[in-house]
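J.: Next come the structures, one after another.
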Structure I
Amino acid sequence: MKVAVCVKRVPDIAEADVRVDSTGRDVVRDRFQFTINEADNYALEEALLLKENHEAEVTLVTVGGAEVAEVLRMGLAKGAARAVRVDSAGLEESDAANLARVLAAYFRQEEFDLVLCGAIAQDTEDSQVGPALAGYLDRPHASYVVKLEPSDEAMTVKRELEGGLLEVKELPLPCVVTIQTGGNTPRYASILGIKRAGSKPVDELTIEGLGLAAEEYGAAGSKTKLLKLYAPEVTGTAEMIEGDVPEKAARVAAVLKERGLL
């Protein structure tokens, strides 16, 4: 089985001071530390489990500049066999669906039985690339998956639904699956794995080599455009209600009545 995992290099903003830059359309990145997108890390772990239990061959695929090499090398150190980087030159102002089109162009050149993506991108908070990729490739798709179980010609998946429910579905291969966080425990790279990662192949492709027309990528190929990025203004204050339960209930009822909501 050939498995591809789409990975993304994202800033770790857990303890960072996030500020909008002078363009008003991006954030100041000079003090960020970067890492693999969290959901992509869980997708990679699912692929590595398929490698261990079902002899799958795992390939990492990403779109970005030379700086994404650190994410690819870490994935290779964990156990992926090879990596592919599509250079992002010419892809400025690409939206998520546009990036999915670029990835689809690559996957048409080299067939995989299973393509895994993270269920959500932690920098843009969208969940579009995986479903859009499945659409461009015309392949069956399942989202927010927490467990995979392959058979000869199909993949059984468990999907996380609202209310703590799980849905079990079977997808014919080849298919595209987006992985939710929490379904497994991503591993750390071993010292030996880190040493071996340097000798594993990383193929570098350009957008011109994917056979896309100029109007299919970059700003020209995107249906959406970022107009403005800003921190929301504080327009009100919170009222903390003190007292015992009857006093709090009476105050809440009074506020609702004052505002015409009761």
Structure II
Amino acid sequence: MTDASLPPWTAAQTARLARWGGERAVDVHCHCLPGLDDGPRDLSEALALCAALVDDGFTTVVATPHQLGRYDLPERAAAIRAAVAELNAVLRQEALPLVIVCGADVRIDERITQLISSGDVLTVADQRKHLLLELPHSQFVDPLPLIKQLSALGVQTILTHPERHRYLAADLGRPQAWIAAGARLQITAGSLLGAFGSAAHDYAWKLVEAGLVSLLATDAHSAAERPPCMTAALDLVAQAHSHPFAQRLGAVAPSAVLRGEWLAEPQEF
């Protein structure tokens, strides 16, 4: 689907593109597909979330339902691809100017490289260039060996929401090692605003201040309980540091990932 097939951008989308640049405003991590995980329960909730994403200025969203872990189900990749096609069709019917792209939030698993090769684990936009990798919430599993294996396959690891893993205890050493091995860190926009508590908030900003963060994403799950808040997060980062720095995290890097371009090592503000 091309942008030419979309309804005109809304005022919020136009404002986002004007302030932060680019042809698209991209969210690389969002649980927007109905009935597949802990995101929207049905189509009505999915549409409400999509409307909230449009109101937050997004034009393109990577749908990232959970894969592996407790969502280790047969034919899940096929179900995700079908759900993306169905949601895009409904968005056109509803005249919502938003494009949904395939992806997944993948729980760390020793089978990942094999499952990428077979097409059973989804990479961002199905390009086999970037994998969103989620660590367990309660027990630490070192992703360093997998990061190296994926890099050898030509797949760059993007570690999702490290700031929300309490077992890292605000550690910088482990993230630095992951980055040195080729991985990049994705912080949840809401963490910067305190939406996930003080520990996640403080660690998120510590990672930002240390120059270890490559991109921001919403990790939105619903319009009501975990809505997108990228506009507020970008404004806060720009106020704390600079507009170009916030632009890299919230606009330049997500667009590069959508194009399948590997991200260089993160830069300080």
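Values quoted throughout were computed directly from the atomic coordinates according to the rules given, and no laboratory measurement underlies them. Quick caveat: nothing in here was measured; it's all calculated off a predicted structure. Cβ atoms are built from the backbone, for glycine too; each structure is taken alone.
J.: If you work out distance in nm of label points 7 Å out along Cα→Cβ at positions 37 and 205 for I, II, which one comes out largest?
T.: The maximum falls on structure II.
J.: Now a separate question. Identify the structure, out of I, II, from whose coordinates mean count of other Cβ atoms within 10 Å over residues 21-28 was calculated to give 11.6.
T.: I
J.: Which one of I, II has Rg and Dmax of the Cα atoms in Å, for residues 125-252 alone, as calculated from the coordinates, equal to 23.8, 70?
T.: Structure I accounts for this read-out.
J.: Quick check for you: by distance in nm of label points 7 Å out along Cα→Cβ at positions 189 and 221, which of I, II is greatest?
T.: Result for distance in nm of label points 7 Å out along Cα→Cβ at positions 189 and 221 over I, II: largest is I.
J.: With distance in nm of label points 7 Å out along Cα→Cβ at positions 101 and 173 as the yardstick, tell me which of I, II scores highest.
T.: Going through I, II one by one, distance in nm of label points 7 Å out along Cα→Cβ at positions 101 and 173 is largest in II.
J.: If relative contact order in percent (Cα under 8 Å, 6 or more apart) is calculated from each of I, II, which structure is the one that comes out at 20?
T.: This figure was derived from II.
J.: Next question. Looking at structures I, II, which one was FRET efficiency 1/(1 + (r/R0)^6) of positions 5 and 109 (r between Cβ atoms, R0 = 41 Å, to 0.05) calculated from, given that it came out as 1.00?
T.: Among I, II, the structure yielding 1.00 for FRET efficiency 1/(1 + (r/R0)^6) of positions 5 and 109 (r between Cβ atoms, R0 = 41 Å, to 0.05) is I.
J.: Name the one structure among I, II that percent of Cα pairs over 33 Å apart of 31 was derived from.
T.: I
J.: Here helix-only ellipticity at 222 nm (-39500 (n - 2.57) for each DSSP H run of 4 or more, over all residues; to 500) has been calculated and equals -8500, so which of I, II was it run on?
T.: Answer by label: I.
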